[in-house]
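Listed next: structures, encoded as structure tokens.
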Structure P
């Protein structure tokens, strides 16, 4: 059986633990062994959130050592920079480049990493990376879709996760979780899948006609 050790990082309110829950549900349905360890900060919104998932391994603990993750998924830029320490050389890195500036940054007391700094740090560890731009989040009926479902779609379509959990299985898991939001979540998930061919430094973009495309560098 294939294996995949995954570290998810972000801040409270971004749905990091929801991604983990959906992965675990799909793994259960596919009879894939899974272990899980969540870590939440003190703040409900803005606090550090991390989840460690190990798929395809029997009788192992959930913790993943630094430099050992096959996949790191980051929902926030600065937390992604911290999460990079868990990625093994040549592993896969997926970043949703959302900026959540902590109080110290807003007051001018602390520095916040630039996009260029983060991309350079990622490139020092791996060339297998996808970066999604929050400015191009699709909308349904004038409302933005859930960013975490977009990221989950990208993870299944582009990273080692998709070699263990099938696209159809994960899509069904998402739809079953929120049947009343099926259209929005379907759009989010499929949009994430569309990002699968992007390379480091390229971003998921939306054309004037609303079609998703990639390849533009910033």
Structure Q
């Protein structure tokens, strides 16, 4: 008995092949998602103080650019550019707005971030690992401030939702002197104890990215 390749069988074959190609395309598309737009709520919280935690100062710095690449159900690229001219001081009450503005200008000066010369700070992820019970990820990357690059690590939560990619870190600290920010640093000579500023700066990252 001979089995011919009938028109009906041929139609089923074409339909199967076309469906398979479509499914493969959808898998490839969903495997890699690139996010380059960030919402206005995205920012970097900062906190500093005088020696011993006295006279705390805190506020926010906003983003200039950001890119997140989500592939194989994991964040595998994160690049964030921070606009140092956008630094805001929030610890003063509204009636002390002049003090807030004065401190913002001081933080932008060569004593600290020198934003006229170095308007952008940058973080680029180099590794991501499993986190702990509170945060699902542990990120390591290069932080560049004042053209000085140092590696930092912190726990964070990375969530991919229908609205985009949300990254929220734990508060973590850096030693500002490693980035050559040495104004009134600990151990400075000829400066009263009350004027010494802690070497520690605490950061907290909140980024909401969309395609």
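Summary table below
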item	result
At a computed -6000 (helix-only ellipticity at 222 nm (-39500 (n - 2.57) for each DSSP H run of 4 or more, over all residues; to 500)), which of P, Q	Q
Computed 2.6 for distance in nm of label points 7 Å out along Cα→Cβ at positions 160 and 176 - originating structure among P, Q	P
Per Kirkwood radius over Cα pairs in Å, the highest-valued of structures P, Q	Q
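Values quoted throughout were computed directly from the atomic coordinates according to the rules given, and no laboratory measurement underlies them. Model, not experiment: these values are computed from the prediction. Cβ atoms are built from the backbone, for glycine too; each structure is taken alone.
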